[in-house]
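Bear in mind these aren't lab numbers, they're just calculated from the coordinates by the rules spelled out. Just so it is clear, the model here is predicted, and its values are computed rather than measured. Cβ atoms are built from the backbone, for glycine too; each structure is taken alone.
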Structure I
Amino acid sequence: MRGWARELGFSQIGVTGVDLSAAEPGLLAWLANGFHGEMAYMEHHGLKRARPAELVPGTASVITARMDYLPASTPPGWQDIEFERLRRGSEGVVSVYARGRDYHKVLRARLQKLSDRIAQRIGPFGHRVFTDSAPVLEAELAARSGQGWRGKHTLVLSREAGSTFFLGEIYVDVALPASEPVTHHCGTCEACIAACPTGAIVAPYRLDARRCISYLTIEHHGAIPEELRPLIGNRIYGCDDCQLACPWNKFAQRSPLPDFDERAGLSGRTLAELIGWSEADFLRLTEGSPIRRIGHERWLRNVAVAAGNALRQADDAALRAALQSVAAHPSALVREHVAWALAARPGA
């Protein structure tokens, strides 16, 4: 099975059982604190996340898979290069994982191919494929199956690959030998906590999504809280800071698949250019990208926040003109964030 997985672009697979009862108290406490923000589906699904056999009746084991996503052309010292992007205030920064093809599509198709190969060997079996698409405790399953350990930023960390990878699962009705979990290797390091721009990692292993820039720019539908806007900087889709600061990501692996290679137009563009994208431009330039899922309205909201932060660093006539061009946008959400950005002055 491991050979098949590698042929399909997976870096590692593991197996775990379905008893996740030890994770239930933590999940319930996280929900009770409201740390899931507007992600109401997490609350609606409740403990199904920690009970694979309830989510998919008959599940006896879970196969987990890891797929690295750094583009093949990623140079050494990539973390420093990404930090440098964040210092160029007039440039919009998209999270590394989102610069290529939508990972949901890539992983789902390849997990299904892996399932088909298993079926060819053992005969038909009940299974269901997941990748960040259902009430699944992905990180918990990955840690239990030996993919790595939970870092203090709550992501899964591997000694061989850092944290720059996607996770997927196959729920199967066949009892398989479980993989051995690995030990934790964060030690006293809290670089990820210190690096978080908004203080979203409120304690080791505890994330308040309501303050997380990835949540705010992707999952959150409404206005971004005004007190958090200056902390977002020029990040317009996602945030990599906790991963960039993590020492283990010096071992981050490059993907063998071209799917995650950086697409033209999603990196190195000025905010003035990006806010000038019409809805047709947005749909064309994000076709097949995970960015498309937020829609043009939230795209403009995010870029407007970054533009306001850029104008607080230095005035820019082209950027102000771009903002003025959408100041009367039909969306009240866009108008609010554009007005906030236009009110910005250097040093204010």
Structure II
Amino acid sequence: MTETFSVQDSVELAIVERGGFVESRHAGSAIVLGPGGEELTRLGDPDALVLPRSSLKPLQAVAVVTAGAELTGERLALSTASHAGTDRHVAVVREMLSAVGLTEDHLACPASWPSDAATRDVMVRDHFDQAAVRHNCSGKHAAMLTACVATGWDVSGYLDPAHPLQLHIREVVERLTGEKIAATVVDGCGAPVHAMSLTSLARGIHRIGTSSERSPFALHRVAGALVRTVRENPWAVDGPGRSDTLAIERFGVFSKLGAEGVQIMVAPDGTTVALKTLDGSLRAAPLVALSLLAGAGAIAPGNVAEFAAHPLFTVTGGGQPVGRIRATV
């Protein structure tokens, strides 16, 4: 069976402290690449395979645009999003589909409740049902469908690994990471997700994060536009008060979480982090990534300490703050 790194190959990345008592520890692996792509830091076993989950979306987004999807602005940002399902997110996804003559009925991702609590409460109050367009991956799916229409590929079965779109995505992923895909399985949204090492994921994300829109190569021009658009539309990539949106707003990083504890970040100077917590928890991942960027001199440590005081990372007891989640790297 193909598998990720072991407990023995992990290192502590973060702790959860309650009233001065260390209640939990998050272990995992991580790698940091410098602005030029040079390796700066290795923690645990970053050469072991991981499933990037939604941290793969930036590579998939570059692929769908190079396949012919004409996406700019908010629509391009939504193509790489794990969005909160707010009405604003959904409106853009519907615009993407309408622009190519499709509707949300063409989405093959599962019907879902929005992860934004306020939006979900309104939907329940008003007796709305779960919907595929509310799924946090619906922007990626709409972008995939856009590419299929643009290229003349069949919009049915677009998630099949043998579909021309998915074969193109696989090729682009391998070009960006510089490594053959080790295995392919089904992601939570139904799309193929490709196993790779954290090292190769970091290389691929670094190439995207340091690409120029003025490059002579179309792939790099698309990647440069994606990064700029995400930084201009941080709300689109995640949602109000959520970790990726907050990190992009406060630090200007290119940030993308993935299920099961995966996080990638690229600082404005190109310093890149890819990490995975072994237990699959995401609660400490943004702080660990920011701490590693600060340790590499890419962002100010004081700003990271201020960010760590956000309620997202607060431990409560009796409704009051009694501790914190802390990065230990």
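Numbers at a glance
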{"item": "Identity of the structure behind 17, 16, 6 (criterion: semi-axes √(5λ) of the Cα gyration tensor in Å, for residues 198-237 alone, calculated), options I, II", "result": "II"}
{"item": "Structure with the greatest value (metric Kirkwood radius over Cα pairs in Å, set I, II)", "result": "I"}
{"item": "Structure responsible for 2, 9, 17, 19, 19, 14, 9, 5, 4, 2, 1, 0, with P(r) over Cα pairs in 5 Å bins from 0, in percent, for residues 54-181 alone calculated and labels I, II on offer", "result": "I"}
{"item": "Origin of the value 4.1, where distance in nm of label points 7 Å out along Cα→Cβ at positions 230 and 254 was derived from one of I, II", "result": "I"}
{"item": "Value 2.0, calculated as distance in nm of label points 7 Å out along Cα→Cβ at positions 22 and 206, assigned to which of I, II", "result": "I"}
